[in-house]
Structure 1
Amino acid sequence: MAFTLPPLPYDYKALEPTIDEQTMRLHHDKHHATYVTNLNAALEPHPDLQKKSIEELLAGVDSLPEAIRKPVRNNGGGHANHTMFWEMMAPGGAKEPSGPLADAIKKAFGDLGSFKEKFNKACIGRFGAGWGWLVADRGGALTIEDSPNQDTPLMSGKTPVLGCDVWEHAYYLKYQNRRPDYLAAWWNVVNWTDVARRFEKVKK
């Protein structure tokens, strides 16, 4: 198969109490696994496309054969988004940005508190299912975006360095319909070390 489900980089219980074990098991083992299965099924008749990275597929999604464009958009986006999501959360990671990332956040948003407030607003305002994003350009400038379903900034040639899943399956077992409560708690498990790594990679 062209793509495989990456293992969680930590135990299912590792993000408790912010994200409970049952949610992590369902989210990773069921939802993410389904995106991978469906993506591989869509690409099966196209061995040439199976050789591309997920980033390449999504950046060129609008030029894919029409029959597979939507499945790749939905399932390829789901695979890319969730792979990043697992990696930029961690138990015991850096709890706030430092260095060039902290400077860029201060320049774009004033301070970390203002950034979180604006980011949460974008996530709360995303109607239905989707994602909130912190996006960096090659000059290091940061912007906040949100996207529907499993769309990703990669589809527009942009690079996300932080992403929050606001599909209900990401939080409903613990927070029910209280998306703001989920977002408030979610910052406790963001691993700013990984976000900084992604930010530095964009600028290279």
Structure 2
Amino acid sequence: MHSVCVYCGSRAGADSAYADCATRLGRAIAERAMTLVYGGGSVGLMHRAAEAALAAGGRVVGVTTELLMRREVAHQGLSELHVVQTMHQRKKMMADFADAFIALPGGLGTLEELFEIWTWRQLGYHNKPVGLVNCEGYYDGLLDFLAQTHEQGFVSPDMLGLLLVDPDPQRLLDRIAGAQPVSEDPWWRMRESI
């Protein structure tokens, strides 16, 4: 594994522990000689993760849009900064650059990115690990809801199992690095259960 795409908030959040998690994840990615790929922002947890990786001597690749460049929220000190026209192009490029995906605490954009990349894995568009840092229990409510989606017959245990969850960023990175690719098409097993 050479690169990790990090999804996280463009805000810092109400708890300083979130910024600490972002810092620890960015530093851990750099210390493992991996590239951090992210949305290219200079604000919030995005900024904290990128700065921590850069400070640890890591390589950081940002992908942003022309609109966000005009709003001056792009980080100007990255190893690489790619500017595309649309959010769809941005997300596709980030996915292409990454060998794995990790979501930290964040808002609507983070949730949308996490669910999209997880769905792409479910459908077989990629076979890369997807993880979630449940820092200070931030995602407890979401994880309860996901359990409900299984209980109500909408999501199989196999699909839920594709998301690796850990409260500790370093431990999650270790789990992702050791994750074995799914050898069979998970969509096939889902079709069998319909």
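The numbers here are math on the coordinates, done by the rules we state, and not lab data. Bear in mind the structure is a predicted one, so any value in this text is a computation, not a measurement. Cβ atoms are built from the backbone, for glycine too; each structure is taken alone.
For distance in nm of label points 7 Å out along Cα→Cβ at positions 7 and 135, which structure out of 1, 2 has the highest calculated value? Before the final figure, lay out the partial values.
Working: 1: 3.5; 2: 1.6.
Between 1, 2, the highest calculated value is found for 1.
Distance in nm of label points 7 Å out along Cα→Cβ at positions 143 and 167 computed as 0.9: which structure among 1, 2? Please report the intermediate quantities before stating the final value.
Details: 1: 2.6; 2: 0.9.
Traced to structure 2.
Once distance in nm of label points 7 Å out along Cα→Cβ at positions 47 and 175 is calculated for every structure in 1, 2, which label goes with the largest value?
Values: 1: 4.6; 2: 3.0.
If we compare distance in nm of label points 7 Å out along Cα→Cβ at positions 47 and 175 over 1, 2, the biggest value is for 1.
Just checking, which of 1, 2 has the largest value of distance in nm of label points 7 Å out along Cα→Cβ at positions 71 and 103? Mind dumping the intermediate values first?
Values: 1: 4.7; 2: 2.0.
By distance in nm of label points 7 Å out along Cα→Cβ at positions 71 and 103, the leading structure of 1, 2 is 1.
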